[in-house]
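K.L.:
Pasting the structures here.
Just so you know, all these numbers are worked out from the coordinates, no wet-lab data involved. Source: prediction; values computed, not measured. Cβ atoms are built from the backbone, for glycine too; each structure is taken alone.
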Structure 1
Amino acid sequence: MKRGLLFTTAAYVLLIHLSAGASAPDSCRRDPLTFETSYTGDWVHNLAGGIRQGNRYLGLANITLEICTEKAGLFRGGSLFVNAANTHGGEPSAELFGDFQVISNLEAGNLTYLHELWYRQELGNTALILGLQDLNSTFAESRAASLFLNSSFGIHSTIASNLPVPIFPLTALGIKIQHRIGDRMQFAAALFDGLPDDFSTNPNNLRWRLQKDDGYLAIAELTFRIPSETHAGTWKIGTYYHNEHSVTLIEEGISTTTGHPENHGFYLAGSQHLHTGIKGRSLSAFAQASVSPQSKNENHYYLGGGLCYSGLIAKRTYDHLGLAVAHAGFTGKSETAIELTYKAVITENLFIQPDLQYVINPCGTGASLKNAVAGIFRFGFVF
């Protein structure tokens, strides 16, 4: 039960010892108060296979506020961040495709809630973050993979499906520490509430409870950066541990408590710049892999990867073309999603993104479904 905390603490102490004299992280460089609004929408059509053909629209609105204490004339190294969100519209994976990995990373139902509320304090070469946090904002993410719409490219399916992890849309209270080791390495570790309070009992994500039966989730990650003008890269290796926890459900006045054993896993995520051509053209790749005990997890491994090309069209160096594959492995049949996407940056504040996904053996319903073809049109703006 104590192995996860012991591992995280030991690794952190060792890296502190090895990195004495490392450079300090940058302080907040923005204005004293930064306010931003954004909206992303998906029009999704099932072209073939899955549960049924049809259309769904879904969207995500965000309002974020950041206060930089140093620029506000208070004290150095501090920042307060708030992120409020609204998700709305249909649920295409649940209603049309029946896929396990979820073809749109906006799918969450109809919710209005507080997504993040945390305070960050930099102390020398270390940063401490405390509050309501999204695990995937730091851990297991890959910048190149963020181009794609399938949810597995954001957070590995083994992590998202096997544990009650604090990720979109339901986050949880936690404490996170980040420590720089020179210019090429960073260590991060976090301890989260082991069972985020469900929206059914925690509307708007404003009623947080820390209970013994929830357990805890510990995660640690080491990041390696490859500095290069032509072949820069960022690679992460991490591990997580969840101790025992229990869930109580009340149906028709009957209370039932189900216990869940400890669980853990390991993951790798990274992106690598491969080539820079003329007129701003460039090629990058990303790779993802994760594994968890087969005896405890239905989806016990995940593999993902893809290529991103910028500047395909002359004078449109900010546009991105991508092709990627996500594979969620099960004991029996497994699910594979192949995604082709093109993100066109219209202005600094507006983009459009047509997307096509082919899902082999959709595994989200338990029924045998035909391979599905999803056509998606995404748009987004930020102010």
Structure 2
Amino acid sequence: MILRKLSIINYKNISQADLVFSPKINCLIGDNGEGKTNVLDAIHFLSLCKSITASVDSQCIRHGEEFAVLQGVFEHEDGRADEEIYLGLRRGQKKQLKRNKKAYKRLAEHIGIIPVVLVSPMDSVLISGGSEERRRFMDVVISQYDHNYLNALIHYNHALQQRNAMLKQEEPEVDYDLLSLWEEEMARNGLVIYEAREAYVKELIPVFQRIYDSLSLGREQVGLSYTSHAQRGDLLDIIQRDRAKDFVMGYSLHGIHKDDMEMTLSGYPIKREGSQGQNKTYLIALKLAQFDFLRRTGSRTAPLLLLDDIFDKLDAERVEQIVRLVGEEGFGQIFITDTNRDHLNSILVRMDSDYKLFHVCRGEVSL
């Protein structure tokens, strides 16, 4: 997939921008806080219906304005007709998303149409944060190529919410027949989620290890594994077996909402053992493996690759290896932000590809 044109109105600190991109490499340079990441965020929003950083959509609307508009023209690599994606945000209203001028009935229908992979400093929460961050990593990828998974995730989370609400009730008000129905809904959809996550991580591991080995020049050994309560036996039985304890706690202690990924360096948790450079290399390798996976599944097109300020804390050799890797033909269209012009110059010198270099200052984007 190629993003040819992007129009932005009142999005974060960008009042207005009409951008025409290179089909290969697009570099955005500027100081911190000038708006480079906001351009990537706009692309991410058009692809996955949500901002990278804003938890509430209205936070994406420029201060003092009542609305924001994003419009993108995406080109299929196989010659099919262009995709025109429109996103409208207005304070106090639901976001409006249109594909080729036709509004979606459900936003979930859009997920996977424009595959995208983001590599950014915020990825550090995958190592430092809780298990919910690592589950989200799996969910974002699998949802882009498996709509059954996305539907199962929506239904599981709804059933979990309902069960947790009942666990907070005091007897004799509890309807145990209804509680059982919600547990059965959790188990049924949870099994779909578990099987998809297990298959995904199993296929991801060798690609991830190969990429990390390339980036680190074979200096370290990394590991990745998936853990789930569903690995212990029948999921319904696992959800129900500690009901009494769940009532005491007021929430569900068991289920696929507790799944996690274990990340290791030389056999030890990377959270404890890794240096800043090793952690960053681990995360970049993980995201590039994610990219490779999406390229081979779902729409079978190269996702848009968004690289946001990724070169800080890396030695020159690792930077060079990243540049060499993403310069390969299979990586398609790439968007790179950085504050350091030297980094971008070194990338462009090594890549014999078409490129555009944009300067971003106080929300103004120019060539």
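K.L.:
Comparing mean count of other Cβ atoms within 10 Å over residues 90-97 across 1, 2, which structure shows the greatest value?
P.N.:
1
K.L.:
Given 4.1 as the derived value for distance in nm of label points 7 Å out along Cα→Cβ at positions 50 and 210, which of the supplied structures 1, 2 does it correspond to?
P.N.:
Answer by label: 1.
K.L.:
Now a separate question. Could you tell me which structure in 1, 2 was used to calculate helix-only ellipticity at 222 nm (-39500 (n - 2.57) for each DSSP H run of 4 or more, over all residues; to 500) as -1500?
P.N.:
Only structure 1 yields this read-out.
K.L.:
Suppose you compute relative contact order in percent (Cα under 8 Å, 6 or more apart) for every structure in 1, 2: which one lands on 26?
P.N.:
2
K.L.:
Follow-up question, since we're still on this one. State the single structure among 1, 2 that was used to calculate distance in nm of label points 7 Å out along Cα→Cβ at positions 234 and 322, giving 1.4.
P.N.:
1
K.L.:
Going by FRET efficiency 1/(1 + (r/R0)^6) of positions 98 and 122 (r between Cβ atoms, R0 = 25 Å, to 0.05), which of structures 1, 2 comes out largest?
P.N.:
With respect to FRET efficiency 1/(1 + (r/R0)^6) of positions 98 and 122 (r between Cβ atoms, R0 = 25 Å, to 0.05), the highest-scoring structure among 1, 2 is 2.
K.L.:
Ok, one more. Compute FRET efficiency 1/(1 + (r/R0)^6) of positions 130 and 314 (r between Cβ atoms, R0 = 35 Å, to 0.05) for each of 1, 2 and report the one that scores greatest.
P.N.:
2
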